[in-house]
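Presented below are the structures under discussion, each in the form of structure tokens.
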Structure P
Amino acid sequence: MQTLFERGVVVISIDTELIWGYRDFRNEAQFQERFPDAVGANEKLLVELRTAEVSATWYVVGALALGESAGERDPRMAGLPTDWIAGIPDGGPKTAPVWYRAPFVKRLHETRPAQEVGLHGGLTHLIWTDRRATREVVTWELAGGIKALEQAHIRPRSFSFGRNQEAYHELLPEYGIRSYRGRSPGLAWKLGQTLPGAFLRASDELRRATPPLVWPRESLPG
């Protein structure tokens, strides 16, 4: 039986992905044109939350926490499909700021009031339902994302799936993940990867529809 809380509870979760969430269908120039202030938007949002003394959960793609990377030649990418990592540039926060944001991730971890930093998708925002996402590949992606955040002294306990495409739930507790953000119960998401579903999701975004209220529930033992 569900009981009401004495006070209302709101969880703010923010997928922090920059170009990693778009790289399979937008190149860097297209991303910059579509989201010209993507890097600045994260900084501004953090300032607003601090000013309002509000905590939130930031689901961060692991690679954003890397101080430097050799891109697609980086050993940390070695266990991922070659066609998936093709085109990932080498560099760091100064030379490739839409790819690597270690200083920002560090600020997230250190700011007050405390902000929770969870993991979004893994190391590279791999879509876990993709045909290339075998158990072995997903394990590499998940472990790599956790290791990347650990470089910033962050041990993620919560997780969100890339594009809300859920799979391999049983791997999460093996890597210390205690909760994940499930798919929205709204009709747009229940319709999945269909044309009507895509239309409804676009409509919800354009009219800034209010997210549906949900009750947290346990879907895996423990």
Structure Q
Amino acid sequence: MATDIKPTQLTRTGYEYQDLVCIGFIIDWYNDPHKYEWVRIEGDIEHEKLMGLDDVICKRLDGSFELTQVKFTIDPTRDDLALSFDWLLSKKKSGTSMLQKWAQDVQNLSTSGKLAFASLRTNRIPNQEFKNTLVGKLVDYKKLPQPVKEQFDLQLGGSQEAKNFCANFNFAHSEQLISDFESRLHDRLVPDHTNEEGFHRLQRAIRQSASRATFLNIKPELELVN
């Protein structure tokens, strides 16, 4: 179902969607205080240069990292806004594709043993070609159409690099509309763990953290109080 969001507000709404994804991780952490050491939105990792997987970063207690990239589209029912290989592989003449950016982070952290989880979170819906390659949330390298497989190998520097990406990167697609997503997160907290003001305080904390040059390690117990 198409949304009623104004096309001119795509960027604003995309950031709101990203905030909600981060809130989901904060709630998980609140329910399991030993799950993470910290959570950052629009963050970075000390001594690591991230190329693209930096929308939400969670550091586990064992020192490994969960990396999440959020991509929101205004109308996921449109064919031209589907989750597709054309979208994943496209790049400007002198630029890099999303596949290349994400795969570089996956390669670097998996090689160092610091990658716990890497994922795209999106409300885009996979087209049939993309859907045919999915096993759960992973793309099966063996199921890639030959032209796509060749592009994966070419862009990532070889079949082993492409296979490593496919084995370690999750595509969480077809996610909820933003209003439904916010309502679901709200109901996970209110009234059992906080009140309306506590939920809005958490949203403000996420927005402030995203805009600060110095990363704030968000602590759920400081935000979810009545």
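None of the figures in this text is laboratory data; all of them are computed from the coordinates on show. Note that the structure is a prediction, hence the values are computed from the model and not measured. Cβ atoms are built from the backbone, for glycine too; each structure is taken alone.
Computing relative contact order in percent (Cα under 8 Å, 6 or more apart) across structures P, Q gives 18 for structure P. A value of 2.1 for distance in nm of label points 7 Å out along Cα→Cβ at positions 64 and 160, calculated from one of P, Q, originates in structure Q. Hey, helix-only ellipticity at 222 nm (-39500 (n - 2.57) for each DSSP H run of 4 or more, over all residues; to 500) derived from one of P, Q reads -9000; which structure? Comparing all candidates, it corresponds to P.
A value of 12.8 was derived for mean count of other Cβ atoms within 10 Å over residues 24-31; which structure in P, Q was it taken from? For mean count of other Cβ atoms within 10 Å over residues 24-31, the value 12.8 is produced by structure P.
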